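What follows draws every value from the coordinates through simple rules; no lab data is involved. Owing to the predicted nature of the structure, the values given are computational and were not obtained by experimental measurement. Cβ atoms are built from the backbone, for glycine too; each structure is taken alone.
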Structure I
Amino acid sequence: MSSADPLHRTRWVLAASALVLLIGVIDYLTGFELSLLVFYLLPICLAVASVGWRFGVVASVASIASWLIGDFAAGARFARPFISAWNALIALSTYLMVVWLLSSLLALQREMEKRIRQRTSALTDEILERERLERAVLDISERERRSIGHDLHDGLGQHLTGTALVAQALGSRLSARQAEEAAEMHKIAGLIESGIEQTRNLAKGLLLAEIEREGLAIALRDFAVTTAQTFHVECACRFDTDVAFEENGTATHLYRIAQEAVRNAVRHGKAKHVEVALSASGPTVSLSVRDDGIGLPAPDARGDGLGLRIMKHRAAMIGARIEIAAREGGGTLVACTLERAGSNP
């Protein structure tokens, strides 16, 4: 209860005063032989907690006065006059000590609450800033992907195309002369064309713009075909039906998770068969990547590599759960589950 509120302050003052008066009446009715000094601590503590230490001092003095008046009215007599004053002084000192201890405790509590609010506010700001920086890092990563993709497509791709044309022309001239090197030149031209195709596939994956909210399954299928052609592995894509998302960017994050999982399986897991599966059941969307590779490294040596951290962070950004575990019989399973917003079961 805030002591700065005049209405509440007045109510607590009246309540503490009434309690002091009530205890005084009871003290009078029970006679001076039975002391009720300890019960006056209740309105005193109430006064300190609700209004402040100053009112606690007032309540202490009022309690002593009520006690003395009640005892004298009940017929209390002392052999020496200073005895009642001494008893009152001892009781008042005890009450004032309680007021000081309680007010100090409350001040310490308020200070701790203030520091907790400050720390909580600072931590919240830090978390928000970290999330902003993480989003900025992902945005920069996407821009760099597209920049490298453009360089591959428009730079290296065009250069290889020109080189292939020169090699084909030279091969044709050597064939016309029936030179022995003609077959080798045609083979070189074929290798260059294969490099052009691989460059185009890499550029296509890097230049992927934000996936439409309804186009995740199509993008995954195209990626599976490109992966099979580039890495010469069997990459299958299985999905029940395409899924749509309310928020822009969700499909792109899921695509990037699948892309990272497949590349980890092929490059690090040495997998020969990879399956990407997408399914939806009501509001729940499940994306999984299974492979038959060598599996995850030992727990003490694995840690969280950059690829794993990126997948976990992308999942966290869209509110998805991701599990990365070894499969029975070998290989790795990456399973990502997301509850779509605005979907009806």
Structure II
Amino acid sequence: MFLSKQYNRCSSCHYSASGGGLLTPYGRSLSGQELSTTRRASTPAADGTVSGEEAFLYDTLGNALGPVQLGISLRPSYLHYESGSFSDSRNPMMNADVRGAYRGHGWTVYGEAGRMPAIGTEDAKVYSREHWVSYEGTHGIGIKAGRYMPAYGIYFSDHTAFNRNDLGFDKYDQVYGLEVSHTSERSQLQVSLSPGRAESIVNDDGGAGFNTTGRLQVDFGPKIAVVGSGLYRNATDLEARHGATGGALGIAPWKRVSIWTEGDAYMRGSGGGTAFVFVNETSVEAFRGIWLKVSPQGRTGTDLYPGVFRWNVGANLLPRTHVNVSLDFYHEKTEGTVDPLKTFLAQLHLYL
């Protein structure tokens, strides 16, 4: 959505240059000034701090935290899905996280902790999905180490998008690794090296193996971004060697329109063949703070996996600073099946 407001870098508002997670004070202020239907946006102070509605817990703590920035992310949800005669509904808590960061003298220290829902036979627990330290020098050279989501393609907020879930960038696919980057006025390059996914390293499940990603973004003006990406993951006890390469384009042809498109080739060893992934998301601001979107997504089939095509239509409502209501309907058809999978997802995102 910010692309139509002439912001084509995630680092404009987030501590993570790859997107997502804690907002910087500038990002907090900008969300009220640029996105919400009603707002009481205050002007950031000379040192970049914000107060009032944009600040942590509505500025209840004032300056007590000093240079440390905190945020709370809550995302209660309603999920309903059906296929043929089968249907089910649930009310998951998508996010319940506390996030914190310190930035100064070129250094950024970042961490988050929250509730991981019960999975299978495991009970819900407190968990940290991201924690890392980074340093950026005066010439745009940066280095980051810790647990993070490696940069690849477009980081859509919907982790089930085919260019995220199907390529191995789902919500628990962070790595423990090292990222080297170079940022300039017109471009951003990020290269990550890792011994494996963080979950496999922590659980010692045999799924850890060397992997590397690379992402280059070039900005052609404030409303056009071109992205090229590459991925390689070595074979492990759980999956065959595989890789991916792709390109993406972000463009805002009109003031209230934002279009992101990505295409990838996903290559698997051991006879897995090559699948092609396509994702488009077109968003239109029908009224300030009311965004309508449509997202066709496809993945071609291989000898091991059938092809899938999905339509996602929805709306993002931002009535107030840091209050976001998202409504999504998915219609997904898999090759060889009779009935499509239909899913409705409603989410209330509170960012305090």
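Data overview
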item: Among I, II, which structure scores highest (criterion: relative contact order in percent (Cα under 8 Å, 6 or more apart)); result: II
item: Computed 12.4, 40 for Rg and Dmax of the Cα atoms in Å, for residues 20-99 alone - originating structure among I, II; result: I
item: Label whose coordinates, when helix-only ellipticity at 222 nm (-39500 (n - 2.57) for each DSSP H run of 4 or more, over all residues; to 500) is calculated, return -1500 (choices I, II); result: II
item: Among I, II, structure where mean count of other Cβ atoms within 10 Å over residues 76-83 as derived comes to 9.4; result: I
item: Distance in nm of label points 7 Å out along Cα→Cβ at positions 28 and 164 - structure with the largest value, from I, II; result: I
item: Read-out percent of Cα pairs over 26 Å apart, computed value 53, structure in I, II; result: II
item: Structure with the greatest value (metric FRET efficiency 1/(1 + (r/R0)^6) of positions 60 and 324 (r between Cβ atoms, R0 = 30 Å, to 0.05), set I, II); result: II
